[in-house]
Structure P
Amino acid sequence: MRAAAVSLLLVLTGANLLQAQTPYPQCSAFAGQPAQDINLCNAAVDGARVFHPVAGLLVSGGNPVLGSVGTLGGFGHFAATLRVNAAQLKTPDLAYDGTGTVVAQGDKIFAPAPLVEAAVGVLPGFGPMGMFAVDLLGSAQLLPTTQIKGLTVDKNARRIGSIALGLGYGARVGIIKGRAIIPSVSVSAMRRDIPRITFGDVTGGNDQYSFSTNLKATNLRLVAGYHLTLFPVGAGLGWDKYTGSVDAQFSSSTLGVQSAQTIKLDNTRTLAFLTGGLDLPIIKIGAELGYQLGKGQNLKTSFAGNDPADNRLFVGGGIRINF
């Protein structure tokens with residue numbers, strides 16, 4: 001009887017352990033804890049890994065000067081843009097308790113990301129084709145977080161009133177200026193960052209896990225297009241690199257609130273987009289539509305509706321004033 005009881009206990013214990021994935025190195029300290037603790041720690045880390053390239057897309061968008069297919073024309077030319085990038089966002093369920101390795105979907109929203117952008121002409125370019133014209137670029141990412149339940153911004157982040165700010169800077173170089181059937185072609189590079197954002201609250205709320213991450217984005221863009229009277233139209237390709245760090249927490253059934261070791265994130269994504277606009281005498285209206293190409297991340301957790309390997313549709317729209 002005793003041998004049978006021991007065997008049954010070993011079988012049950014083994015079944016319980018099989019419910020947990022192998023922990024990430026950052027979660028290895030909890031390897032001797034119940035399976036639910038390991039799963040929760042893994043989910044907190046994976047949640048940040050899934051969210052990071054989405055945040056990078058919302059911050060970066062496609063065309064760095066919305067609705068524009070050529071450089072400004074040198075010193076004395078200036079453009080200011082108010083734009084909104086948006087993409088569908090499916091948040092994970094923060095009530096996930098570590099049972100199994102599939103996290104249900106929380107909210108499904110079309111997440112907006114407002115920005116204020118500026119471009120200043122520096123060089124008009126050389127020769128009749130305006131080769132190697134240069135514009136300097138800047139951006140300010142506005143971070144109101146009331147649209148997404150459970151999302152908060154670092155209280156020490158730079159702010160204007162209640163709005164937290166991310167900043168960006170870079171340059172655009174005109175390779176050639178369009179003429180007749182020859183399109184305008186430009187390349188640009190931007191460096192952007194946003195302060196630390198936290199999703200979930202295990203210390204003051206009822207959530208079972210949370211993660212926080214900051215973001216630094218490097219954006220490279222190639223845009224080609226034509227200016228057809230009042231209608232600039234074009235297409236672009238992009239490559240992005242997103243880096244940052246993650247702090248993950250979860251509520252252990254036996255130990256209370258626990259923290260995983262801080263981890264580094266380093267993602268790259270490619271994207272393609274169409275850009276266009278309407279050039280009125282004073283105000284220019286711009287829009288874009290594109291896809292960020294997905295990439296698998298070998299997650300230990302599955303999030304309903306969120307597969308990093310899926311392509312992600314994004315849109316952008318706004319108004320620009322040229323001086």
Structure Q
Amino acid sequence: MSARLRLVFAGTPDFAVPALHACLRPDCEVVAVYTQPDRPAGRGRKLAAGPLKQAALAAGIEVRQPESLRSAAARRELAALAPDLMIVVAYGLILSSKVLAIPAHGCWNVHASLLPRWRGAAPIQRAILAGDRQSGVALMQMEAGLDAGPVLLERRTPIADDETGGSLHDRLALLGAEVLGEGLSRLVAGNLPGARAQSETGIEYAHKLDKAEARLHWNTSAIALERKVRAFNPWPIAETELAGERLRVWSARALAAAPGALPGRVIGVGAQGLDIACADGVLRILEIQRDGGRRMPVRDWLNARPALADTLPGSQA
């Protein structure tokens with residue numbers, strides 16, 4: 001393939017930015033970036049451009065922001081770009097079979113899981129919540145259906161014991177750019193590997209995160225709560241209530257101790273953290289954030305409340 005590949009790129013959040021950068025190469029031309037409309041953000045709720053839009057504008061690429069691609073007019077506008085390939089990375093919109101058929105080579109998706117495990121909106125956080133030992137990215141040929149298309153290439157990576165949703169997100173974004181870059185190189189060279197159909201077994205759906213999930217319920221195991229704290233960092237952030245105050249929990253560690261205390265009771269306060277009994281084990285809270293405050297080690301929160309530290313052990317959390 002001698003001519004430059006004409007690419008259309010569709011995405012919205014910062015996860016998509018490294019993949020867009022992987023397309024800025026001599027043998028490819030990104031003729032347009034599709035991204036979702038600007039949304040209100042910040043305390044002033046002013047309309048703000050998403051990370052991918054900002055990256056596209058910085059690179060001098062035309063940006064289009066339709067509410068959807070369902071209309072015939074929107075499809076005609078896309079077809080007029082004469083794309084060889086459309087690359088979709090966390091776009092946030094479902095593409096119809098009519099849209100998927102427009103590019104000469106169809107549409108590729110960079111998905112942050114080892115398909116078919118964790119199809120859907122929140123694969124990174126769901127993998128950590130489930131205690132998965134590895135994750136990865138899949139370069140998929142898109143078909144009708146949620147993340148159900150055949151896999152062209154994939155990369156695997158272990159999930160560390162202290163992995164957070166944020167750290168795994170950042171690593172997978174870079175891996176996604178790598179696997180996309182390899183796919184583009186192989187397509188240009190004419191040696192793209194055959195697509196591998198996804199297995200019909202092992203399918204799990206990564207449902208969208210809900211802020212209501214962020215609450216820590218002490219009648220579950222300490223390890224499950226630690227995974228929630230890690231998975232929900234940096235959003236939506238796990239939370240609990242201590243001494244009548246709502247606190248966000250940024251960091252915590254599960255201990256294997258068997259305290260013999262009711263779940264939810266504070267059983268220890270010290271320089272190392274604040275220990276709370278769970279249904280199985282103990283969760284040591286290490287870093288918190290008050291409403292309207294900054295992140296801080298839990299010991300700093302306690303140091304500012306010496307009387308409180310004396311009353312917490314044995315109190316109901």
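When P(r) over Cα pairs in 5 Å bins from 0, in percent, for residues 114-169 alone is calculated, the result is 5, 16, 18, 15, 11, 9, 8, 7, 6, 4, 1; to which of the structures P, Q does this value belong? Don't skip to the answer; put the middle values down first.
Numbers: P: 5, 16, 18, 15, 11, 9, 8, 7, 6, 4, 1; Q: 4, 19, 31, 22, 14, 8, 2, 0.
Going label by label, the one that fits is P.
From which structure (P, Q) was relative contact order in percent (Cα under 8 Å, 6 or more apart) calculated, if the value obtained is 13?
On the way: P: 21; Q: 13.
Computed on structure Q.
From P, Q, which structure was mean count of other Cβ atoms within 10 Å over residues 82-89 = 19.2 calculated on? The partial results should precede the final answer.
Numbers: P: 19.2; Q: 22.9.
Value 19.2 for mean count of other Cβ atoms within 10 Å over residues 82-89 corresponds to P out of P, Q.
For Cα Rg over 2.2 N^0.38 Å, for residues 42-217 alone, which of the structures P, Q scores highest? Could you put the intermediate results ahead of the total?
Details: P: 1.28; Q: 1.11.
Sorting by Cα Rg over 2.2 N^0.38 Å, for residues 42-217 alone in descending order puts P first.
helix-only ellipticity at 222 nm (-39500 (n - 2.57) for each DSSP H run of 4 or more, over all residues; to 500) was computed and gave -4500; which structure, P, Q, did it come from?
On the way: P: -4500; Q: -7000.
Considering all the candidates, the number was obtained from P.
We did not get these values from a lab; they are worked out from the coordinates using the rules stated. What you are looking at is a predicted structure, and each value in this text was computed from that prediction instead of being measured. Cβ atoms are built from the backbone, for glycine too; each structure is taken alone.
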